[in-house]
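See the structures that follow.
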Structure I
Amino acid sequence: MELRALPITLLPDRKTQWKQLLVMCLITAGGAASIYWKSSPLAGWGLLVIGGILTPIAIVQLLPGAASLTLDQDGFHVTGLYRRTSYRWDEIEGFGAYSLTPKKKMCGFNFLDGARPKSFLMKKSRSSFGYESGLGDLYGPDPDKLAEMMNAYLRQQTEGPVAWLG
């Protein structure tokens, strides 16, 4: 399978986003119920505040243009909550999948030496998970395939044309 021509944009999986919104609503409802029935008012207020902050964020992520992963000839751009962070192909060492927890897998990547300053958190992440940064879990059900695709585009942009077998 040949790689698609750049630029391409991957949008988040809507099913995942709706699940996140549902969880935020349940947290908020749990807090409200706890306060109403006076079973645990302090914990209830805590849940209500957390849910009250995270629910609007989950709703904003559902809006068009709020979240995406765009690949072009220069690099890739991650957009979350309308904030865009860009990475150049020539500063990336490679991509791979890693497990944050036994059930949660993500696509991670490392920077080439000297490409970006290594913060404490980047060093800690690399020693714990093997990758300095990650793409999140919104762009498809299989982080392994996402990592393969990203590596194919990385090779294409840094070494020349390649075929992706994914």
Structure II
Amino acid sequence: MLDAVDTPFRVLPNDLDALMHVNNGVYLTMMDLGRTDLLLRAGAFSKIRGQGWYPVLAAETIRFKRSLTLFQKFVIRTRVLGWDERSFYLEQQFIAKGKLVAKAVVDARFLSKGKGQVTPAQLLAFLEMEQAAPELPDWVATWIESNREMSMELDVLNEQVKRTS
């Protein structure tokens, strides 16, 4: 599960927006498929589902450098950057013709049906993959902190909405 996985794709007509390049939202859907492929190739997907566990995203950010166009072939390279007490952090790169098209970082968590969160430590122990988390790059640590601040702001805003509804 810690090795990078390349998932091949080809841009189809329904992936395009009015400007004839891949719609921004389609990138996020394709990223889901890349993460699923990572779990499948690691032999973890059916084991995790068998426990009633399932992945969810807490946050994701994507940066675009180039466009993908109709029928263009590309891969999504998905890799685990590391984890902490709550989340796994993944990088997903869109690569076409040997060039980086887009790069995303994802805060992924696992939940258990009716039982709440499954920690990375619990998941790795269940998969018999216990090991120390790799050190996260500085930019990812900054991104995590920024998202935690935003989450706290959302909690405050949610309370305000409750009082005015």
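Between structures I, II, the calculation of distance in nm of label points 7 Å out along Cα→Cβ at positions 122 and 146 yields its largest number for II. If distance in nm of label points 7 Å out along Cα→Cβ at positions 26 and 50 is calculated from each of I, II, which structure is the one that comes out at 3.7? Of the options listed, only II reproduces it.
Looking across I, II, the calculation of Cα Rg over 2.2 N^0.38 Å that yields 1.14 traces back to II.
Have a look at I, II and say which one yields 1.5 for distance in nm of label points 7 Å out along Cα→Cβ at positions 58 and 82, as calculated. Going through each structure in turn, the value belongs to II.
Which structure, out of I, II, was FRET efficiency 1/(1 + (r/R0)^6) of positions 34 and 98 (r between Cβ atoms, R0 = 41 Å, to 0.05) derived from, given a value of 1.00? Label of the source structure: II. Suppose you compute helix-only ellipticity at 222 nm (-39500 (n - 2.57) for each DSSP H run of 4 or more, over all residues; to 500) for every structure in I, II: which one lands on -11500? Computed on structure II.
For distance in nm of label points 7 Å out along Cα→Cβ at positions 74 and 106, which of the structures I, II scores highest? Structure I gives the largest value of distance in nm of label points 7 Å out along Cα→Cβ at positions 74 and 106 among I, II.
Where is distance in nm of label points 7 Å out along Cα→Cβ at positions 66 and 90 largest, in which of I, II? The maximum falls on structure I.
Quick note: the coordinates plus some simple rules give every number you see, no bench work behind them. On a predicted model such as this, the values are computed, not experimentally measured, just so you know. Cβ atoms are built from the backbone, for glycine too; each structure is taken alone.
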